[in-house]
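Read-outs throughout are calculated quantities, based only on the coordinates presented, and are distinct from any laboratory measurement. Remember, predicted model here, so these are calculated numbers, not experimental data. Cβ atoms are built from the backbone, for glycine too; each structure is taken alone.
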Structure P
Amino acid sequence: MEVTRLLLVDDEPLFSELLRRTLSSEPNMEVAGVARVGETALRLARELKPDAVVMDIELAGGEDGIETALKIKAEMPATGIVILSAHNDRRYLSILPLQESPGWSYLLKQSAPDVATVVRAIQGSMAGMVVLDPAVVESLMPARGSTVSRLTPRQQEVLQLMAQGFTNAGIAEELGLAEKSIETYVNAIYQELQISGRRDVHSRVKATLYYLEQAQSRR
């Protein structure tokens, strides 16, 4: 299996070092570079050509994380971007060009100690998916009368796990169901949301974006 090369960008030294050690200990993951400001991050991205960039949304001085990430994505569209944020606010998600350039993950910094969640976000971004933090997903619910609200409770549960970057096999393990059953649920979700064409990563992106567009914050 190929090694995933990462660029970490965070201006908090202790957090950055914790994340570096955590990800470096993961099989097939290598932290190729670390930056604290946007200018350095852009230069290292050009030099190192990482598979994914894990970027803090707030950087001290100069450009913030989103501005830097947009520049990296514009020059290297195949590079996955994982945005780290302290804010569970969908307004920050609206800044990201999720429709135009897939391959984005949005994680809360509180999720950083959960290695599986971070790895799933990295892998999802590299695969061109849109991956949302579990807490972000849980804070939303389908708006009344929306297409997503007409999905069955189980279909909504499957869609929420899709939005968190789980594969069909991962969803099956989470729910204790057969993978074939998950495939049936996923196809039913696509049919209900009128997502046509190939059942590939782009369909999963569309389903996640539907979830975002048709969701409202839980009160």
Structure Q
Amino acid sequence: MNIKDMRESYEKDILDVNHLEETPFAQFAKWFNEVKDSNVPEPNAMILSTVDARCRPSSRTVLLKEMEEDGFVFYTNYQSDKAKDLAVNDNVALIFLWKELQRQVRITGKAIKVPREQSESYFHERPKGSQIGAWASPQSRVIPDREILEKKVEELENEYENDDVLPLPDHWGGYKVLPETVEFWQGRPNRLHDRLRFEKQNGSWKIERLAP
């Protein structure tokens, strides 16, 4: 494998401060809509990075489910590894990579739990199979085999056979990432990429250009 010779020239677009929206949320919404219109698969997929009690970083892919006026919301099992990390260190990083448009968004900030009512509302919007999955899976724990999951799913399907929705588990819900920095990255030729960063300072957003 000759990996060192794998290269791509980034020439699809430019990112200029004069055309940037006033807030990172408005700029994110603009880009996100363009990505959706480009039929990029799972444009809401993002890398979430956390740090545990021993200062060891960990990253995984999760799905953005809501964008509010002050943050980005995802849902998970509150007994998972990521939730254990957040219980001791609420600092997180997010990355959206939309390689088809040669774009990336990097976010740093703090994660807080959303109200239970919000988690319950979203949980009941999920397909019934996903609701059952949330109950059946002891996320991040070691299990002997897949059969234990399938057996638990079967039990839940029988228990809730006549119900359209399941109750929200106590161990499941949402987090909202409150951003402190949001960097928009647009690939450019010769690796001279455009990088514009919003940084929150005294309640307002400062915009800076970073060297690639």
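Brief remarks on what is shown
- For 0.85 (FRET efficiency 1/(1 + (r/R0)^6) of positions 44 and 148 (r between Cβ atoms, R0 = 41 Å, to 0.05), calculated) the corresponding structure among P, Q: Q
- Comparison of P, Q by FRET efficiency 1/(1 + (r/R0)^6) of positions 36 and 116 (r between Cβ atoms, R0 = 30 Å, to 0.05) - largest value held by: P
- Structure from which -7500 was derived, helix-only ellipticity at 222 nm (-39500 (n - 2.57) for each DSSP H run of 4 or more, over all residues; to 500), options P, Q: Q
- Relative contact order in percent (Cα under 8 Å, 6 or more apart) derived as 15 - corresponding label from P, Q: P
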